[in-house]
Each structure stands twice: as C-alpha cells, then as structure tokens.
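Each structure below appears as structure tokens.
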Structure P
Amino acid sequence: MKQMSLGLPLMGAAAGTLLSLAFPSKRGHIVCGILWTGLSALHAWQYRKKLAQDLKKNGGFFAMTDFPQSKLDFFVRAVEVASYIPGRVRLYARPLVGNAALAKQVEKELSGAAGMKSVRTNTTTGSILLEYDPATLRKDPELAKVEEYIRTHVKRR
C-alpha cells in the first residue's frame with residue numbers, strides 16, 4: 001500500500017472527537033473516536049518498520065529513556081541538589097524529614113562510597129551534607145557519573 005499522509009485526516013478525526021463533546025448526541029463522538037482510533041492504527045502500521053529500525057539502532061525502548069541505572073543513580077535523582085562545590089554537596093530529601101531510621105540508613109550507605117570523608121543528615125530539614133575527596137571519588141566511573149549529574153542539576157552554587 002502506497003503511503004499517504006495521514007496528518008490531516010488524523011487532525012480532523014481528533015478535532016471531530018473533541019468538538020462532538022459539545023453536542024447532546026454522543027453518536028458523533030463515538031464515530032469520530034472510532035475513526036481517530038482507526039487512522040492512528042493505520043498510521044502506526046505504516047511506520048512500523050521505521051519504528052523497529054529506530055528502536056534497534058538506539059538499543060530498544062528503555063535505552064531511549066532516561067531511567068536511573070543503579071541504586072546510587074536512583075537516590076541522587078530522588079533528592080534536590082541544593083549546593084555543589086567539588087568535595088562538598090548539600091542535598092535535600094523530603095522523606096528524610098522526621099525519619100531517623102532513614103537518616104541512619106542513608107549515612108550507612110553513603111559512608112561506604114570511595115573517597116567519602118563524611119556524611120551528615122538532618123532530620124529536621126531533610127538535609128544531607130556530603131564531604132568527599134573528588135580525586136578518589138572520580139576514580140570510580142559510576143561515582144564520577146553521579147557527581148557530574150549533581151554538578152549539572154544544582155539549584156544554587
């Protein structure tokens with residue numbers, strides 16, 4: 001089947017679906033919705049090979065998204081980076097407020113990282129203060145990646 005542009009028919013079906021909500025009879029809405037669904041399916045069918053090629057080239061769907069790659073990466077994305085200078089980072093985490101057990105767990109987990117000098121938490125403010133040796137930390141590729149993420153997502157400098 002020769003590929004024809006479905007942009008205008010899709011827009012028309014979508015507009016018809018939305019506009020038909022204003023009318024008391026819902027038959028038009030149902031018809032436009034079915035038409036929109038059918039055109040969308042046809043459009044997806046037309047571009048299935050290109051989509052498959054793009055997914056294969058980029059390593060699949062999950063490689064195209066920005067998901068955390070490790071527990072440490074997940075942790076860093078779950079906190080607000082308040083300030084950063086090499087060797088000293090202040091983070092804020094809402095779940096830490098009033099949660100002494102979580103604070104101890106955070107301190108225990110982060111204290112074991114290479115080059116970490118001190119980890120201090122404050123359950124009143126939800127603050128985590130990390131002091132570390134940048135040269136030692138950067139020898140670990142994962143920790144270096146986390147530091148780069150922190151550096152680029154800092155709120156204040």
Structure Q
Amino acid sequence: MDYKVKVNHSITFELTKNAVMGLDAVNSSPNKYHIIHNNKSYFADIIKRDFNSKTYTVAINNTRYTVEIKNQLDALIDEMGFAIGSKKLVSEIKAPMPGLILDMAVQVGQRVKEGDLLLILEAMKMENSITSPIEGVIKSINATNGDSVEKNQLLIEFE
C-alpha cells in the first residue's frame with residue numbers, strides 16, 4: 001500500500017504510487033484539474049484542504065466528496081496510538097522511523113493543543129509533520145534541529 005484513500009467517510013481503497021503517477025491529469029488553473037480516466041473526462045476542483053488531517057473537499061463534475069488520504073507513515077502513527085481523536089493516554093513522542101529532525105517547533109513549558117505541529121522529521125526523502133496527539137504541556141525535548149534519530153527514540157515528553 002502506498003496510499004489509503006477514504007471517500008465520504010465510508011468507501012476505502014488503496015492506491016499505489018504508480019497508479020497516481022499514471023493518472024492523466026492536467027492542472028487547468030489553481031486548484032482545478034482536468035482528468036481523463038477510462039476514456040471519460042472529469043473536472044476536479046479542490047475546494048478545501050486540511051493538511052493536518054490530510055482531508056480534502058473535492059468537487060468532481062460538480063459533485064462534492066470528502067477525501068482523506070493517508071500514506072504508510074500515517075498508518076504507522078495510527079498503529080502507535082497517535083491518531084487524532086485517540087483516547088489513549090500519551091506521555092511521550094517517539095520517532096516513528098529513523099530520520100533527521102528538520103524543525104523542532106515547540107519548547108519546554110509550551111502548551112500545545114491536539115493537532116499542533118511538534119516537529120518535522122525527514123525520513124525516506126520525505127518531510128513528515130509530527131503533530132501533538134493530545135492537549136498538554138511539553139515537559140522535555142530530547143532532540144534538536146539537525147539531530148539524526150533512530151526508530152523509537154524518545155523525542156518529546158508531556159507533563
């Protein structure tokens with residue numbers, strides 16, 4: 001699986017990177033695309049995007065759809081219990097994979113809300129935004145910008 005796509009909170013399917021790259025789509029203007037699939041023409045308009053939840057509102061031929069797109073890192077984060085809306089008690093953030101800290105976006109003592117950006121981790125040539133799974137206060141930070149981290153290395157602790 002490269003991407004897991006959920007449409008209108010009910011229909012779920014998987015897309016490979018090859019399928020996405022093979023899509024015959026032309027950007028006709030900002031947020032608007034002309035797509036040909038199976039010899040049929042579609043007009044897509046991206047109406048709204050929420051990068052934190054990776055959710056988009058898209059109109060295809062004037063019919064609106066809510067689309068949620070998750071990659072392998074998102075699936076791993078969900079598996080670890082860091083999903084937004086998770087009721088698990090979280091006291092620490094560990095690196096989900098080896099990588100490089102590009103930006104530590106918080107400081108010790110800072111109050112964060114669920115969904116706030118904590119850090120950006122570069123892994124597998126991708127920048128991955130790690131957001132807070134809970135509302136809380138940062139107790140300690142165990143990595144800084146430019147640090148290489150290993151999988152499961154403690155990065156942030158909450159009070």
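Bear in mind these aren't lab numbers, they're just calculated from the coordinates by the rules spelled out. These figures come from a predicted structure and were not determined experimentally.
Observations on the structure shown:
- Label whose coordinates, when Kirkwood radius over Cα pairs in Å is calculated, return 20.0 (choices P, Q): P
- Structures P, Q were shown, and helix-only ellipticity at 222 nm (-39500 (n - 2.57) for each DSSP H run of 4 or more, over all residues; to 500) at -2000 was computed from Q.
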